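Next up: some structures, all given as structure tokens.
Since every read-out is calculated from the coordinates, none of them should be taken as a lab result. These numbers were taken from a predicted model, which means no experiment stands behind them. Cβ atoms are built from the backbone, for glycine too; each structure is taken alone.
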Structure I
Amino acid sequence: MRFIIELEGPVFDIKDAHFAAYQKAVAEAGWSSLDQATFWRLWRKQGLDASLLMGATALKIKQFWGMFQAALASPESITKLALQEDISRAVSSLQRFGFCVGVTTGNETLLEEYSRLLAASTLAEGFVSCKSLTDGPRQRASQLGELAAGDERTVLLASSDIMARASSSTGLFTVGLPNGCCHSSRLHSSGADIVYKGLEDVLASLGAGAVDMIQAGLKPASLG
């Protein structure tokens, strides 16, 4: 097996970093800022376009999204990134079943920061590689297909609707983890085959033979 793991959410706690990026972007746009609790609730349930920028034109939303993505790699956001609690043990446990690849929809600058933080932790050997998927939907799907390298038992662990949609369109088995920018309902509607609360539930399933994943569409090990 191989596990393609979205870095934002499953690996890094992004709550404070994303709010810092949002504040920077709205300041640049000259708009008023929501408080953090409201931002996070709306961001997870409905997304940037639907709630945070309600009433904005398509052009303004596109411009703001670009500013937000750039702000994610700013020092104000980077300093607020933190690894999820017990993530080193979780990734080490996943490696008993296959190898791990990290992915992000952030830009190359953000990927470099993620890689630096991983290298400075006990996760230095946890990922065989990390890749930024920053192009459009078709390109992201193609890149995920390349990372799967023909392994039909590839599992993508996604915490964003962007990654879940790309994985679903590629035909990869997609596990949703609602500890990033998406509520579980958004992950389901974006194409996740199954949604768990966190990596501990994924590990519990794998340890029990992945019966629930197989029922949801994962190819059995006997056919791998």
Structure II
Amino acid sequence: MDSAGGFARSSIGRKVIMASTGVILVVYVIGHMIGNLQVYGGPEGINAYGKFLHTFIHGQAIWVARIVLLTAVLLHIWSATSLTLTSRKARGIGYREQKWKESTYASRTMRWGGVIILLFVIYHILHFTTGTVHPDFVPGDVYHNFVAGFRVVPVSIVYIVAMIALGLHLRHGVWSMFQTLGVSHPRYIGAAHVLAWVIAIAVTVGNISFPLAVLAGVVK
């Protein structure tokens, strides 16, 4: 227990926790997007997918997944916040002039991007999972909720902005994840860069296509 506590308190330990939970969250984001692609097959496909998620292993699987995801999110937020506070404390007096030499735009937006994503996730759950903020929510009818939700232009704009923030977060986050978990050999570093870009672009484009498809009448 002492060793585990010491590991979690160390800088490298918190980075490993952030990277490990990041793996779980990235896998979920990709799987969630692939599942939502069923909407292009019509009501039957996406509704059957939704029903499968809620009935698999007598409905227990979705709750296990939710607990794992919630734990991963909390640990990810804790480790990121803790590392940020430690970095600021070590830096002491703030820089009078900031010069971005070694960082990318994505890396400089990780913190506020994470806040946007967290707020969006809360809204997304209230919108499509519980229906609390959905004006025409029908329990069990995933296709209807999908189309009715994205027909509201401000809602679609919120989703598009959030997905851009997610793409930036993934681009730098996936790359940092590889580095933290030891994929830094010159032989693999190029492939890691490419994979980070591929994941970020695929998730961003795939998710943005949903509100655009509804607004354009492709999904109706």
Structure III
Amino acid sequence: MTVSALALRANATFIGSTVGRKVVMAVTGAILIGFVFVHMIGNMQLYLGPEALNHYAVFLRTFLHGAGIWIFRAVMLTAVVLHVWAATTLTLDSWAARPQGYRLWEPKESTYASRTLRWGGVLLALFIVYHLLHFTVGSAHPDFREGDVYHNVVAGFQVWYASAIYIAAMIALGLHLDHGLWSLFQTLGLQHPRYKRYIRLFAHGFALLIVLGNISFPIAVLTGVVK
């Protein structure tokens, strides 16, 4: 069987079709959105002091006798890989369908969030690597202490450029969430013309909530609210 025949056969399946890959991206996107929200809520323990945040970190590491954190990481890794795969293949298909760009193009219906979705995804992927090296592995941290999450957060955000990276990344995340959440409802058939306006407002509001919640952490450290 030739390579072209194999490609056609793969595309004939639901997972290989454009619709199938959009569904994969929507479902994995929903998982990642849920994580982002829960992660932000958990990090709010920062405002309760060292004991609260460090106890929360211990709970995450010991949940289900330590197996919970590995189950969670496996689910998240799978969701990220499938999300990136679906987004990349759909982008390549889109480029292949129009190898030559528009001579004159003016955005009418699209938003800034939708136009920056692809490149924003690339930036977020790079940020995730940095975030893991910074707060999980500790190799990119100026004074990493194993098990002392509160200290690591405060000491990490006291470095101005690290805080700047986080704030910029959260703005990119907000734009990604804004359009991604809107597209999720469309892809999964959860949108109706009657409720279109409310879904749009929900996407805007949720994205803004995540951005403001997450950038509050480095700002609180830099301004001395959290010491």
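A few notes on this one:
- When Cα extents along the principal axes in Å is computed across structures I, II, III, the figure 57, 43, 35 traces back to III.
- Among candidates I, II, III, the computation of distance in nm of label points 7 Å out along Cα→Cβ at positions 30 and 190 that gave 0.5 used structure III.
- Given 11.4 for mean count of other Cβ atoms within 10 Å over residues 70-77, calculated: source structure among I, II, III: III
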